[in-house]
Every structure is written in structure tokens, then in C-alpha cells.
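Structures given as C-alpha cells follow.
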Structure 1
Amino acid sequence: MSQTTPYPAASAGSIAVLSGDATARSPRGLRAARNRRLQVFRAVVLLLASAFFLVPFLAMVEFSTRGTGVDAPRTLDAWRRIVTYPNLISAIVTSLELSVLTSVASLALMVPTMIWVRLRLPRINRLVEFVCLLPLTIPAIVLVVGLVPVYAWVNYLSPGPLKGSSLVLTFAYIVLVLPYVYRSLDAGLRAIDVQTLAEAARSLGAGWPTVIFRVVGPNMSAAILNSAVLCVALVMGEFTVASLLNYVNLQYELNNLGQADAGVSVAVAVGFQLFVVALLVGLSFIGRRRGSKEA
């Protein structure tokens, strides 16, 4: 009769290791490890994106505050000299006016159009999307070639104060901002139940203008504000169309000024970026305040 060889008793350490491996290989352990890797990936992407935006911005701030000598202290002379260039001040005012006109005109055109298409003409939604996104596929130089004869007639038919004025660039800028306004408003419309809101308002006797401007419109205020900020940022930073059509705006004047006084040009560029950041912060504050009121 053969004797059975007893197996050696497992130690407490080996049992702990085996239990740890089992825990690590369990769905909960795998999920936790995946979440940790995802957090590390997000942190790396955020760090790289922050460096991508902050390093050039800090370099511009450093250049605009640099003294004339090797060991010269930091100075704000470039910032003070901004007011000494009347053409630059005029270009800043013109670009701000263009931003306001473009924002108001594009929103007045797109908000009722998109709401009406979503409610009454859903079959042409793809066509409207194609037309609005088309400017993204057309190079600026090609767009300008098509706009030259149009602007010849615009200048010919414009009244005295607008003849030769840079404010007529509003028509071209409305076309340029269409893709961004469309995407922002489309996201706002997708976030709400437009059909239910319209049917409820219509059942209470509201007309279509009331449905569009007093029922659906206020519910997409965040998307409208986003579109306005995008319009301001794009118009304030536009150079190609204004330069090729021989109109003066902020970027056109900055390009000319950069050849004579680079410090002032960079200082204005820094101020423009701070202005856009302030708009974004104000937008987020307004959206958060509106959300807290609704809650």
C-alpha cells in the first residue's frame, strides 16, 4: 500500500500574495487601474495643452515688458505708448464695432432660421448644415476673389458715411463666422426638447414669433452667448480678408505697427488675448449664475 506524500502547508505570505493578485485581476481592480491610467493621461494632456498656450503668452508678456538695455529692469513703456498711436486706437474701435455688428447680425440671421428649420422644415436640416459649414472648405484668398466685385458695388451703393468704411466688412465676416455660429447653436438646440416646448406654447395660443423668441430662444441663451464670444474672437483676430480687400482693422494695423514698434504691437496682442479670456470668464459666470437660478 503506497503512502501519499503530504503537500507542504501554504504560508500566510503566499496566501496574501495570491489574494492580492486575485484582487488586482478582479473587475473592480482592473477598473481602478484603468481609471488611474486615464487620470494620468488626462493630467499629461492638460499639462501639454497648458504649456502650448501659456508658453507663447508668457513670452509675449516678457517681450512687451522688456527694457532697452541688457540689464534694464522691466518696464511698461510699450503699454503706455499704445495711446500715442491714433491709427491703432481707431483700428481697435473699428474692430470692436465690427465684432458687435457681426455678432448681432449673424445671431439675428441664424437663431430664428435654425429654430424654424428644426421645428417646421427638418428635411432641409442637412442642406442648411452644408451651406453653413461651406466657408470652412473655401480658402480665404478664394473667398476674397469672389468678394472683390461684390465690394465694388457695395462701395458704389453705400451712403456717404459708409463709403470706404471698414464697417462694410461685416458682410464678409458674417460668412466667415457661419460655421462656428451654426455649431454652437446646433449644440444648444440638441440640449433642449425643442418640439415639446413649441407644442406646449402653441397649445396655449402662442404664435410662431412668440415660440421662437420667447420660448425656445431663452432656453438656448448659453449657446447664443457662446456664439457671440466666438464671433468677437474671430473678428478681432481676422487679417487676411481685411488686408486683401484693403480695409483697416486691428490685425492690419498691428501688422504695420510691428515693423515700426514691435513692443507696442505685442502689447496690444497680449491685451486682446486678455480681453477674450475675460469674455470667456464672464460667459462661464453668467451661465453658472443662470443655472443656479433655475435650480
Structure 2
Amino acid sequence: MNNRAGEMEVFVEAVDRGSFAGASRALGLSPSAVSKVVGRIETRLGTNLLIRSTRSLSLTQEGEIYLRRARNVLAEIDDTERSITSGSCSTPHGLLRVNASVPIAHCAITPLLPAFLARFPKIEIDLSLDDGMVDLIENRTDVAIRVGPLQDSGLKARKLLESRYAVVAAPSYLESAPPLRTPADIAQHQCIGFNFRRSMHEWPFRQREGDTMTYAPLRGRMRVNNGETVRRLALAGMGLARLARYHIEPDIEAGALLPVLEDFNPGDIEPVSAVYVGHEHLAGRIRAFVDFLSDQLGGQMS
């Protein structure tokens, strides 16, 4: 044992028990280990704290001062740990840093925040929107809401819902664009792509017969870093876009965006998950938020 608080605990226990042997039984150490800890404290302080006899221990004047201060330090540590554990277990509190992609935040997360904050009045939320990958530790993020499989084995993920995709375009674009009958025709079209994930530079399609997959490389003059901007560009007639159905379903229902090449849609499904650092003892505010989202979204299919 080489930390100051641990040494104080040994010293206090030795005084309270009246012997090194008693302290050793209480702490699960050998009597010689207890003696060495006390000796190390005395060497560091340059004075004797205890007067040892064959049957008892007594405090020197310096020992009385050290004992009083050590008790205060240990009590403060106990109070600190108790306030944290009681707060995380019974009343989640503190600042919760959340990062989410723009479409997920708009469609699934922000509508739930008023109810969450009403249920947990001692929690504050700092919400950042970013469609790219985020280093949770470097960015001091408690929870990230992300689409796709978990990339970092050091993180934990709770699936909130599932996402399907569709290739869509505005009627104004399709009216003047070349014919679009098969995935091969995409080479003649403007495609609005993402600039942060290499796999998004081509779109997957399934052949009409069988399960053979094909991938159509994208051609286009626009690449952006968030799905909401892709959606707005598609609505403006700038080209084809491949977006999550939960994001564009109202536009499809209104006729503002039209699905294309649906016969070739691979029907791929990706999880939308709450991702967090996998500590053994999860802070109460993080657990409360992840549990709340899971309960409210309930693995919905979108």
C-alpha cells in the first residue's frame, strides 16, 4: 500500500485497534505490513507518531495531530464518494454531453428531450450535432447517437432503432434528368454524396434476380458532411440522394421526394445506437439517458 489515503487508513485502524495485530486482522494485512506502513509515514514526516510497547500503542503529540487530520481526510473522502454514488444511483444529476448526427437529432432525439429533462430535473444537456465519427474521450462526450455497427471495441452500444434507406430525388430533377431504369444509369446523374465516409462514395443495389449485390460509384458536383443538407439539396432538385427513411418519410408522403430504383433496393438495415464508454460503474446521468431513449424509441423500424 503506497498511497497517502491508504496509509492514513492503516494508521487510524492501528490506533483504534490498539495494536498492529488488531489492525492487520481488520484490514486483511500481515502485522509486519502494518508496521511497515506506519514506519513509512514516520520516516516521511521525520518524527515518531506512536510509542510502541509489547502490549499496546500510544500516541506522541505529533501522532495526535496526525490522527486528527487523518480522520478528517478519510471522512472527507467518504463524504465525496457517498455523494457521487448516492447521486448516480438515486438522483441522476450533472452535465450530460451528447453528440448526434443532424438527422437523428432532429427526427428522434430532440423531440424527446423535454420529457427527459422534466423527469430528471437535476440533469443538464450539452448537445452537439455532427454526422461524422466522434472520439468520445477526446471530445469529452458522454453519449453519441450513431448509425451503423460499432467500430471501437472499447465502447458500448445500445440499439435504439433500425434504419432503412432509399434513393430519392425531387420531381423537378427527374423531369429534366436522363432516364433512370437500372443502377448503371446512375453514371449519367448528379448524385449528392457525403464527404466523411469512404463507403458512402458508392451506393449498394441488389439485382432483380438473386442476391447479387452491385455498387454504383457516384458522380456529382456536391458532397457535404451532414444528412440534413443532403436532404435540402435533394428537395431543391440538385440530384439523387440516398438517405434514411426515418429522415425523409414526410417528404416522400408529401410527394416532395420520389423513391427511385426501388426494384433494386437492397433492403439493408443499419442500427441506430447510443454509444458510450464502457465503464464498470456507469454514471447515473448516462444510464438514465440511454435507458430513457431505449424505452421511448423501443427498437422502432424506420
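Where a number appears in this text, it was derived from the coordinates with a stated rule and is not lab data. It should be emphasised that the depicted structure is a prediction, and the values quoted were computed from it without experimental measurement. Cβ atoms are built from the backbone, for glycine too; each structure is taken alone.
Structure above, values below:
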{"item": "Among 1, 2, which structure scores highest (criterion: relative contact order in percent (Cα under 8 Å, 6 or more apart))", "result": "1"}
{"item": "For 9.7, 28 (Rg and Dmax of the Cα atoms in Å, for residues 225-264 alone, calculated) the corresponding structure among 1, 2", "result": "2"}
{"item": "Parent structure of the calculated result 6.8, given that distance in nm of label points 7 Å out along Cα→Cβ at positions 57 and 249 is the read-out and 1, 2 the choices", "result": "2"}
{"item": "Which of 1, 2 yields 1.7 [distance in nm of label points 7 Å out along Cα→Cβ at positions 49 and 273, calculated]", "result": "1"}
{"item": "Structure (1, 2) behind the derived value -24500 of helix-only ellipticity at 222 nm (-39500 (n - 2.57) for each DSSP H run of 4 or more, over all residues; to 500)", "result": "1"}
{"item": "Structure responsible for 19.3, 57, with Rg and Dmax of the Cα atoms in Å, for residues 113-208 alone calculated and labels 1, 2 on offer", "result": "2"}
{"item": "Among 1, 2, structure where P(r) over Cα pairs in 10 Å bins from 0, in percent as derived comes to 5, 21, 20, 14, 12, 9, 8, 7, 4, 1, 0", "result": "2"}
{"item": "When distance in nm of label points 7 Å out along Cα→Cβ at positions 241 and 257 is computed for each of 1, 2, the largest belongs to", "result": "1"}
